[in-house]
1. Can you say which of P, Q, R returns 234 when volume of the Cα convex hull per residue in Å³ is computed?
2. Assign the value -5000, calculated as helix-only ellipticity at 222 nm (-39500 (n - 2.57) for each DSSP H run of 4 or more, over all residues; to 500), to the correct structure from P, Q, R.
3. State the single structure among P, Q, R that was used to calculate distance in nm of label points 7 Å out along Cα→Cβ at positions 50 and 386, giving 5.0.
Structure P
Amino acid sequence: MFRILIVDDHEHQVESLVKSIPWDELEFDQVHQAYSGTEALDLLHACPIDIVITDIRMPGMSGLELLQRIRQKWKRIKCVLFSGYADFEYAQQAIQFHTDDYILKPADDAEIVACLRRLTESIRKEWEDVSSHQRTLYTLRENFPKLRDGLLNELLQGRSFAEQALSQQLSAFEIPFAAGDEVMLMLVRMDDSFYAYNDRDVHLREYAIGNMAEEIFRDEYVLWKCKDPHDYLIFLMKRKRSHQEDFSAEEGVVGSSHRLEREASELQNSVQTFLHGKISILLSTKGTFPGAVPQLYQSSLRVVRQRFGKQDEFLISADSFDDTPQVNSSAGLYDSPTLIQLLEAGRWEAIEDKLRTVFGEMVKLDRQTHQEHLLEVCLTVSGALIYISHKNGKLLESVIGEDWAFLFQPNPFRSVDQLQQWVWRVLRKMQADMQSEQNETAAYLVRRAQQYVEDHLSGDTSLQTVADHVRVHPVYLSRVYKSETGEGLSGYILRLKMEKAEKMLLDGSQKIHEIAERLGYANPPYFIKVFKKHSGLTPKEFREHMTR
């Protein structure tokens with residue numbers, strides 16, 4: 001759907017164009033109006049516009065000046081100039097500012113419709129070119145480093161993918177990893193010496209470290225790099241097929257590990273020699289891609305946190321430590337996306353899927369006998385709900401009612417089943433409350449918009465003005481209004497004006513030009529035209545017919 005802005009200092013000419021052109025047929029869902037160049041610029045800053053039709057001669061900012069401003073800031077907008085003067089000078093200036101069409105007044109509807117069809121077809125072709133397969137592939141390749149980084153970070157944080165979906169992404173981003181590969185992680189921490197540089201230099205040094213690692217490990221390993229939220233450089237590594245059998249036969253597991261550590265030490269030395277900074281390196285144990293990746297990552301972080309802290313320039317293999325945690329956290333509870341992220345996005349089905357996985361693991365491991373695991377899930381869920389409730393300006397207690405009291409009992413839940421029942425109840429209450437608030441907000445906006453229009457029928461009832469009054473974006477107001485009422489706001493305004501006009505005509509005490517003025521029509525002939533289109537009769541005919 002397209003969006004158009006019509007600009008003319010003669011209000012009746014703008015409204016005549018708005019009413020006479022079959023906008024729906026031309027695929028326009030928003031028709032904005034402005035009565036000066038300044039007002040048009042305000043609308044352009046507030047709303048996305050595809051086409052501008054503007055008169056040339058207007059007080060203050062002329063149409064040509066407006067066109068020049070548009071070309072400076074919004075190069076994609078198509079511009080059409082209307083002029084009542086067949087003046088070659090105007091045509092010359094219009095060409096200079098790259099106008100897309102030039103129409104002389106008076107123009108019939110067919111000429112305007114033909115012009116709009118040409119422009120919408122041109123816009124469609126431009127976007128088809130932008131979104132073409134070849135252009136998309138080119139853009140995709142330009143962004144490969146960022147996309148690869150993002151995908152690896154998601155895997156590290158525990159995001160689960162369907163096997164086919166992950167395979168498609170790996171193929172699209174040209175990442176040579178596949179499900180079932182044996183992998184390991186190399187965690188690289190840049191020590192404090194690096195952070196004496198500015199951000200740009202730090203990024204350059206991170207990039208250089210990545211290139212050095214690629215060069216040092218390239219004969220034996222495939223590397224996939226990203227930067228994690230802790231500012232560590234993470235390298236996911238797998239042996240190249242040509243080396244797997246050779247090294248296992250010649251060196252065995254121990255020899256392979258020593259060779260890897262020598263190469264990691266070489267990376268440290270190269271960074272210190274050529275980048276004048278120190279790095280610390282941890283080599284993880286091995287696991288199967290992609291399922292073991294988050295566990296390898298968390299295990300590596302745990303070794304660094306617990307064993308080394310702020311110690312500089314260490315090089316260690318996680319094999320050296322027995323890092324198997326004695327108490328496991330509930331599987332999936334903290335994986336990305338987190339409960340808070342899902343609640344903020346309103347993804348209720350994903351929340352239920354996540355928690356079903358957690359409960360399933362608890363039942364499988366017979367965790368109902370351990371109160372701390374039940375409490376862990378309870379506190380995580382209730383903490384996320386409290387956070388969202390407070391962001392919504394409410395206390396959780398007011399949302400979940402009597403279920404709030406469960407949180408203050410000494411042992412609120414004695415089994416997984418009991419905990420599940422409480423979690424499902426409070427989630428349903430939260431969902432219902434948020435949905436109710438969304439519905440109330442939409443209904444409230446509609447009521448306020450309608451009240452404003454009713455109180456200002458003789459004044460400015462443009463979409464922008466009404467949206468400013470209710471303090472939302474005009475595009476959002478237009479969508480909400482149509483969704484709630486099934487009728488566009490402009491349609492409601494016209495219907496309301498015509499219903500008021502009929503009542504005033506039946507009253508008989510007011511002249512037609514007075515009724516037109518009271519309904520915001522400065523031009524009585526235009527009011528007569530609009531009324532006839534609405535009712536099939538002119539105001540005079542309507543009054544006479546109803547009187548008879």
Structure Q
Amino acid sequence: MNKFMTAEKAVRLVQDGDSVAVCGNGGGVLEPNVLFAALEKRFLETEHPRNLWLTHAAGIGNKQEGGISRFAHEGMVRRVVGGHWGWSPQMQQLANENRIEAYNFPQGVVSMQYREVAGGRPGLITKTGLKTFVDPRISGAKLNDCSQEDLVELICLNGEEWLHYKAYPYNIGIIRGSFGDAEGNISMEQEPCYLDALQIAQAVHNCGGKVICQVKYAAMSGTLDPKMVRIPGILVDAVVVCPEQVQTIEAEYDPSLTGDVRIPFDAIPPMPMDQRKIVARRAAMEIRRGTVMNLGFGMPDGVAKVAAEEGISDYSRIAIEQGLVGGVPASGAIFGVAYNPEGMIDGPSQFDFFNGGGLDMTCLGLAQVDENGNVNVSKFGPTISGAGGFIDISQRAKKCVFCGTFTAGGLKTEIVDGELHILNEGRARKFVRNVEHITFSGEFARETGQQVLYVTERAVFEMTAKGLVLREIAPGIDLQKDVLDQMDFVPLMPEAPKTMDLRIFRPERMGLADSQNG
């Protein structure tokens with residue numbers, strides 16, 4: 001059987017009302033963009049397929065016309081369950097205007113749910129999301145008023161609270177690989193990660209649906225190395241060859257992202273001496289030899305650059321939710337891949353590791369913090385960023401270090417003679433009375449005895465049983481004017497805050513390789 005076909009023919013397999021699961025990650029990573037474009041074109045020309053139920057784990061797109069935005073047409077989808085929404089303003093608008101039903105599940109939950117459906121189980125049972133916005137006692141992951149069906153329920157097992165994410169079937173899977181043959185066997189050797197492509201294919205096939213896979217190259221049957229076949233042909237119904245397929249939006253193929261070539265760490269340019277580097281340096285001071293850690297999107301990815309500059313990259317092993325272990329995570333649009341990775345596993349297996357408490361430490365973003373230690377990175381007014389892997393990672397890491405500037409919107413600082421000065425204060429406060437969306441629960445963290453730090457360019461806070469304690473302030477910062485007056489609540493100060501390590505504010509290397517051997 002020859003499973004090769006054009007994109008236009010392949011997307012005709014999608015019917016009105018289908019439940020569609022798609023694979024991909026921001027920056028064009030593993031994104032079957034040609035199939036998305038063909039499906040969008042078919043809808044715009046024929047108004048079919050309509051009323052789709054779309055599911056995606058990671059954020060997919062470029063904040064413009066690509067990725068999930070290809071589905072963001074009224075009538076094309078009726079419901080979206082997404083792990084991360086930030087890459088598609090168009091889909092956010094449909095949700096805000098109640099023109100689609102909209103849910104935000106943790107990224108790992110979505111990935112692992114594919115596996116539950118493939119195995120014929122009734123859904124995912126996990127503690128991930130307890131006491132955050134996905135808990136049905138708060139919003140049950142619903143993002144708007146028209147989302148009425150309860151997809152998450154609170155249950156009790158062995159005297160403990162758990163969340164049950166209910167299983168639902170998938171009719172269509174749209175995924176990507178590197179090579180494909182006429183029998184549907186798919187290899188992924190040029191892809192910088194595997195994500196949940198295999199699990200989507202298994203779930204869709206076992207639900208009686210159709211799996212469509214985009215690849216860059218066609219291979220003759222019987223020529224693919226079976227050790228390289230990540231998705232066997234028994235799971236795939238259509239293979240679409242797209243020679244223009246690129247590894248990421250930054251390069252057609254970068255061999256250092258697949259481990260085929262290793263680049264020297266000193267080839268990674270050091271960060272400029274600014275407020276982002278201050279935060280990254282202070283967070284990097286928490287690294288110890290043997291640490292297994294995760295770095296989040298945005299400001300936390302600077303921790304890897306600081307570690308490289310300081311010569312302590314080999315002190316820790318970084319594991320990111322897309323399934324990479326080791327190396328240095330890429331930043332910006334292609335966050336989710338890594339230079340010089342030591343290992344690549346599928347996304348659901350990585351989340352198993354995270355959920356089981358495998359991380360010693362994580363550095364994640366900080367957009368809003370309240371006096372209970374709650375953190376919001378998922379929703380701000382009409383902006384729906386989505387949780388991504390934030391909840392999966394933050395709830396079970398032994399230590400959480402949240403990283404961000406103290407205020408947002410126009411903050412300008414300078415460092416002069418080892419002191420920090422505020423030139424222009426940010427317009428928006430980040431330390432607020434109550435966060436808009438609970439993406440990280442301070443209450444849950446206290447119950448589990450988690451170590452939690454909140455690191456900014458001018459102040460460092462610590463979670464305690466009694467509340468948020470201000471531990472450190474930057475040299476040159478006025479405690480009252482620059483810190484307390486810029487907060488909506490008064491932090492605990494059982495003793496005068498210490499001065500942050502002076503090395504952080506000097507242009508030369510800090511010498512972390514000598515001082516952090518503990």
Structure R
Amino acid sequence: MIHFSSVTKQHGNKVLFQNASFQLNPGEKAGLVGPNGAGKTTVFRLIVGESMPDEGKISKPEKTVVGYYSQSIDEMRGRTVLEEVKSAAGVLPKMQDELAKLEVKLAEPMDDDEMMKTVERYGELQAEFERLGGYDLDARAAEILTGLGFPPEEHGRMTETYSGGWKMRIALAKILVLKPDVLLMDEPTNHLDIESIIWLEQWLQNYKGSILMTSHDREFMNRIVSKVIEVAHKTITVYGGNYDFYEREKAIRLEQLIAAAKRQDDMLAKEEEFIARFAARASHAAQVQSRVKKLEKIDRIEIPQEEKQINFEWPVPPRGGDEVVKIQGLGKTWKTPEGKEKLVFRGASALVKRQDRVAVVGVNGAGKSTLLKIITGQTEATEGQATVGASIEVGYFSQNSLDVLDPNSTIVDEVHARIPNSNLGYVRNLLGAFKFSGDEVEKKISVLSGGEKSRVVLATILARPVNFLVLDEPTNHLDIASREALLDAVKNFPGTVMIVSHDRHFLREITTRVFELDKNELHTVDGAWDYYLE
């Protein structure tokens with residue numbers, strides 16, 4: 001299907017990969033992984049022809065249709081959501097228009113010759129339209145939109161009325177309705193809630209074409225891919241299995257490589273000792289020369305510079321009361337821009353107890369973030385109350401927290417300013433636990449990605465002695481390694497946690513209770529994530 005053969009690609013002075021090869025077979029579903037900046041997006045751009053290899057070649061069968069979903073979206077305006085999605089279905093919308101015009105023409109009087117030509121054209125076009133799945137285009141587009149969170153009553157809404165995140169969903173729907181032979185997907189689960197992620201997962205499992213995708217959602221990858229293609233250390237390595245298999249296999253291969261490097265080092269040390277010992281003796285000159293040549297020919301085994309795991313001791317927070325938050329008859333109504341009242345939820349009552357790990361769930365717009373904002377005092381309730389208990393110190397993270405960072409400050413200075421009583425070694429160690437090592441800590445906040453800014457804010461929150469963590473989408477923009485670092489931090493955190501996240505692996509690992517917002521009401525489930533799902 002797609003053959004990547006001995007490809008070398010440089011970006012400026014940086015070699016992304018050298019002499020790299022892999023292939024994507026018909027119907028195969030593969031995950032593309034690797035550290036940020038390793039060249040994953042470049043692989044996509046090479047396949048679709050947006051970039052050319054410096055050496056080697058990329059080949060695919062001539063009529064292969066490739067659909068590429070990237071994080072950049074085209075301007076959308078002047079069409080309804082349904083029209084926008086249908087516009088992506090290749091020639092089908094044009095054929096649909098021509099069929100409609102021919103049907104009108106056939107109802108009009110015309111001479112026999114023209115009638116014959118029109119009937120023939122209509123018959124040919126109708127057969128081709130049917131072969132390409134044109135008759136179910138409207139139904140297919142509507143089903144995909146509904147699955148991605150657009151209710152049927154919104155299919156006629158204009159695209160320009162939606163935010164960037166919702167436009168990303170429309171762009172995703174356009175790729176899916178195309179039904180290409182090969183789907184290239186760069187972070188398809190960004191901007192999706194759990195319900196939409198599960199729908200997309202099932203759609204992709206039933207999809208007959210080939211898939212190559214990146215995703216920071218571990219569970220999503222595990223359920224879809226049966227092959228992992230890793231871009232790292234200037235090469236591309238293929239693993240046959242899902243993400244969990246890749247992680248285990250990579251660890252085994254690294255152990256074997258370290259053992260082989262040790263054996264090689266021991267052998268080299270012996271040879272070099274022999275050369276040093278007998279270099280001056282004429283009687284051993286031939287042997288010495290032979291061993292020198294042997295050493296010159298040996299390929300030295302290089303151990304990749306793996307990210308070091310830094311164990312960080314979190315500050316022990318003060319012990320708060322047993323009742324962390326008491327929610328009684330809580331309700332919230334927002335005023336819409338048109339001045340109407342929109343009910344978010346009402347009559348919510350619940351008790352969060354010390355050391356609970358509460359996952360707050362519900363579809364987009366159910367009020368998850370609103371509930372957290374009321375608890376943390378960011379907004380007022382319309383009715384009822386949410387009372388935070390005695391001696392409770394709150395650490396609150398939301399996407400708005402990123403805006404309070406000083407763009408002119410460096411990472412290390414920004415964090416040090418938040419915890420001024422700590423020494424520089426402590427701050428660097430803290431940043432190491434959040435995957436900032438060496439000179440990286442001197443980067444300016446202004447040049448950081450969304451994920452890097454999130455890690456800075458999370459580090460500052462967890463470094464303070466808080467005993468109640470309220471986290472609203474902390475995993476957004478974080479890659480899998482950063483999510484694991486945060487997961488370890490939250491697991492080791494000795495206080496109480498309330499969290500909104502779309503990462504099911506994360507929720508499964510920490511949840512002890514679930515608060516579900518559904519149809520303007522709050523339901524509580526005393527049990528872990530899998531118990532709630534059942």
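Bear in mind these aren't lab numbers, they're just calculated from the coordinates by the rules spelled out. These figures come from a predicted structure and were not determined experimentally. Cβ atoms are built from the backbone, for glycine too; each structure is taken alone.
1. Traced to structure P.
2. Only structure Q yields this read-out.
3. P
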